[in-house]
Structure formats: C-alpha cells, structure tokens
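The numbers here are math on the coordinates, done by the rules we state, and not lab data. Just so we're clear, the structure is a prediction, and the values are computed from it rather than from any experiment. Cβ atoms are built from the backbone, for glycine too; each structure is taken alone.
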Structure I
C-alpha cells in the first residue's frame with residue numbers, strides 16, 4: 001500500500017481530542033487515496049522542527065509527502081528538563097586563560113550527555129510529548145510566558161529560561177532575518193527530497209511566504225513547478241479563515257471548539273479534496 005507523510009505545524013496536524021479522531025484533512029486525504037498515513041506534523045512546531053520532519057520523510061521514503069511550513073515566531077532550544085552546562089558571569093579574561101578547556105564546552109562538542117540536538121536522533125529531537133526529547137520546539141510566546149503546551153505535559157518553563165527567551169525577543173530576535181533563515185532551512189529540505197526522488201507538494205504555509213508568487217520566487221529553479229501549490233485557497237492556514245472552527249469569534253479566532261487544526265469539518269474536507277485532485281492530476285498516483 002502507498003504511504004503519505006505529512007509535515008508541518010498545527011494546521012497540518014491531527015487532532016489530539018478523542019471526538020475528532022480521523023477528521024483531519026490528512027486522514028481524510030489518505031482515506032480517499034486508499035493510502036497509509038503517517039502524520040508527523042505537530043502543534044506549535046518551528047520550521048527547524050519541520051526540517052527534522054523532512055529528514056524523517058527521507059528516511060522512510062514514502063510515495064508522497066506534503067510539507068506546510070510555519071511562521072518564523074518559533075524557535076528550538078535545548079531541553080531544559082536536564083541540567084546542562086551554563087556559563088554564569090561570563091569573564092573574557094577567564095575565557096582567554098582557559099580557552100582550550102572552555103571552548104569545546106561552549107560548542108557542546110565533548111559531552112554527548114548534554115540534552116541538545118543530535119542529528120542521529122531524528123524525530124526524538126522534537127518534543128512530541130516525550131519529556132526525554134533532545135529539544136523543546138515551540139513558539140516564542142509559549143516559552144517566554146510559560147503558556148501551557150500539550151507537548152510539555154505538566155511541565156512549566158523554568159523562570160530563567162523564560163527570562164532568557166524574553167531577552168532574546170527584546171534584544172536578539174530579528175523577525176525578518178529569522179524569516180530568511182527559515183526559508184533557507186525549508187528550501188534545503190525540499191532540495192533533499194528531490195535528490196532522493198520523493199514526490200512532494202509544498203504550500204505557502206503560515207506566514208513564511210505571503211503569497212504563492214513570493215513562494216515561487218523563493219523556490220524558482222530549485223523546486224519543480226508541479227511541487228508548488230499554486231492555489232492558495234487550499235493552503236491549510238488560509239482555510240482557517242474561510243472555514244473557522246465552530247464557535248469562533250473576532251475576539252477568539254479559533255473559539256472554544258477548536259479541534260487543534262483550527263478549522264471546522266468542512267474546511268478539513270475542502271483541503272483534503274483539493275490535495276487529492278492535485279496529487280491525481282499532477283502525479284497520477
């Protein structure tokens with residue numbers, strides 16, 4: 001049986017609520033195609049996390065993949081569950097004196113027990129609800145304000161981590177530069193999919209590109225035209241505006257009944273039908 005893998009953030013993820021099992025567009029699409037589905041999208045995931053998801057696509061080599069990038073307001077930080085080396089009261093004179101010893105520690109090249117990114121860990125780098133993940137991948141707001149997160153169960157962000165993220169936002173974060181870096185990150189993943197001959201469809205996603213023209217310009221010459229979604233009406237984040245969840249209001253755009261993928265059932269079916277037609281028309285799969 002053919003396999004479909006879906007990568008992205010909440011707009012591409014399945015619902016975690018029991019009442020909405022098998023209602024997401026990816027589940028509806030796989031059922032309509034008669035394919036197996038592996039959905040590795042995750043609410044609040046960053047583009048760096050989505051790039052790791054793409055590596056999993058390459059590892060599994062499915063028959064087709066759908067990639068929906070996300071906003072650039074998300075970051076990846078080392079998992080703060082475990083204690084790790086910290087530099088306090090950084091002193092340059094001390095650094096110069098013991099640079100031979102300190103430098104490898106700063107670059108995390110000598111201690112494999114440090115809870116941070118490891119390439120061979122794959123999806124285990126991302127916190128899918130497993131507290132032993134190598135990293136915490138979330139929005140800046142959820143980390144800076146310690147918002148509850150379903151993939152950080154019963155776990156608060158330590159106050160020093162909150163303050164560090166707040167300082168990053170105030171003094172180090174450049175949204176336009178982060179957006180550019182995220183574009184390069186996603187584009188590299190798409191290039192790797194081509195190198196491995198894995199058919200895929202890329203969407204404008206959430207805020208990474210403001211239009212399909214901007215996405216085409218960014219990907220021109222590096223991604224086949226048929227792999228680019230040129231109908232923004234079925235881009236999952238856009239469908240959230242045209243098919244909001246039941247009970248949504250101007251004050252609460254997703255409302256109290258959001259399944260987690262931010263649209264109503266008609267919206268999920270609309271996305272599934274649109275992707276189905278594209279896969280059949282362009283690839284004949």
Structure II
C-alpha cells in the first residue's frame with residue numbers, strides 16, 4: 001500500500017487476484033509529515049488512535065516544529081480511497097463500540113464482478129462504470145435475491161446509514177472551528193464528485209485559503225507560499241488562525257475522507273466503513289466535540 005510506504009499490503013485472492021491490479025492504482029496516497037518541520041514520514045495512524053486527546057497541531061506554533069503536519073486545503077489522503085476500504089485496511093482504527101470487520105464483498109467479490117459486469121445502458125463492460133448497474137450483484141453465487149435500486153437491506157438502507165454517519169462526523173469535525181466550519185463545502189456536482197453524498201456537501205478538503213486552489217477559503221493558511229503576491233499574503237493575514245487539532249480530530253478527518261471518497265456510501269465494504277465512522281464519532285465526542 002502506497003499510503004503505508006509498502007509496510008502494509010493488500011492481497012485479494014478471489015478471481016485469481018485480479019482485484020490487486022485495480023487496487024494498485026485505486027488506493028490512497030500517503031498523508032505525510034512536513035519535510036520542513038519533520039522528517040516527511042507517513043503519519044503514525046496508531047499514535048492517532050491511541051492518544052486521540054493529544055495536541056497534534058498547535059496553531060500558536062504554526063509552521064514550525066514540533067508540529068509535524070501543517071494543515072492546508074489539500075491535507076488529505078488523495079482520491080483512491082476505494083482500494084483501502086474494499087480491502088478493509090487503511091483507516092485510523094479508533095477503539096469504540098464497533099469491531100473492525102469486513103463485508104462479504106472483501107473475500108467473495110472481485111472488482112470486475114461489478115465494474116465489468118454485463119452492460120446495462122451505458123454501464124458495465126469496458127466502461128468500468130457500475131453506478132445504476134446491478135447485473136454484477138445478481139449473477140450465480142452472489143445475491144440470491146435480486147438487488148435493484150429499490151432494494152432496502154443491501155442498498156438504500158445501507159447507503160442512508162453511511163450518509164447519516166458521514167453527516168454526524170462531518171458536523172463534529174466542523175465544530176472544531178467553534179462556529180466556523182473547517183471542512184470545505186461544494187454543492188456543484190461538476191466541481192465535487194461527492195456532492196449530495198453528505199449533508200454538508202463536503203469534498204474532503206479543508207477550507208483554508210490558497211489563492212490557486214481555494215480563493216474563498218475562510219481560514220488563514222499557516223504556510224503561505226513565497227510565490228504568493230503581496231496582495232494574496234495580505235488577504236491571508238486578515239483571516240483567522242486555523243484551529244489547533246488534536247490527534248483524534250486528524251484521525252477522524254482521515255476516516256471521513258476515506259469513507260466519503262470511496263464513493264459507494266458503504267457498498268464496497270459496509271462493515272469496515274461503518275466501524276470507522278461510528279468509532280470516529282465516539283472519539284470526537286470523548287475529546288470534546
């Protein structure tokens with residue numbers, strides 16, 4: 001796994017291991033520490049999970065050691081969350097009410113079963129597009145009762161539950177801002193692939209000012225670039241300091257990004273997604289949000 005710099009692996013055996021080829025690309029990139037204030041290593045997920053109340057980023061210190069991660073608009077795990085979620089690896093596994101298990105998909109279904117299933121409309125086959133196409137769910141050896149867009153137990157109820165959990169966790173993460181949300185919102189589906197997937201229309205970014213990527217950011221960028229113009233630096237200076245972050249907040253942000261950006265609202269691996277979200281919510285509550 002790239003996100004672990006190779007110290008953890010995924011090896012899915014079904015369908016001759018074909019899903020491993022898919023996950024080779026469709027996996028998260030590493031969230032690393034700063035090369036200026038730290039050593040550029042991958043963020044220690046175990047430490048985030050075991051010491052959630054510890055201050056991880058101190059906004060008074062800002063862009064300097066001992067801060068290891070300096071928040072920016074793009075503090076995230078990139079976009080390929082699906083591989084980690086599908087395999088049941090890659091989240092910050094906070095202890096909590098739910099244990100970390102996997103749905104049957106992880107050991108029985110291969111990526112191609114759904115993403116290269118028989119064509120329906122403009123989905124299936126070599127389009128790799130699965131949205132709205134249930135033919136892969138209903139082949140011999142999978143769901144005995146046909147799955148459709150009207151199904152409850154294995155479709156609408158599941159997705160609604162994950163969406164609700166995303167909404168609850170996102171609201172708690174935003175509470176870190178003390179009235180000013182810290183998560184970036186975008187309701188335009190042409191700009192946000194996950195528009196409508198959460199109550200806040202969040203996209204996983206942080207709402208920190210950056211003249212090239214988030215011109216309307218409401219929080220001061222702790223590490224303005226030397227290439228910014230004088231006017232851009234002045235704009236940034238007038239914004240409020242981005243809040244300090246506890247380890248539990250950063251870990252919850254990572255889990256939020258993973259479960260939002262895997263795109264299926266839990267269908268890829270409902271049990272793992274639900275555990276990450278539920279236990280993150282409990283952690284956020286325990287540390288004061």
Working back from 62, 37, 32 (Cα extents along the principal axes in Å, computed), options I, II, answer is structure II
Computing FRET efficiency 1/(1 + (r/R0)^6) of positions 67 and 235 (r between Cβ atoms, R0 = 25 Å, to 0.05) for each of I, II, the value 1.00 comes from structure I
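If distance in nm of label points 7 Å out along Cα→Cβ at positions 43 and 251 comes out at 2.2 when worked out from the coordinates, which of I, II was used?
Numbers: I: 2.2; II: 1.2.
Among I, II, the structure yielding 2.2 for distance in nm of label points 7 Å out along Cα→Cβ at positions 43 and 251 is I.
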Re log10 I(q)/I(0) by the Debye sum over Cα atoms at q = 0.15, 0.21 Å⁻¹, for residues 115-266 alone: value -1.15, -1.34 computed from one entry in I, II; matching entry is structure I
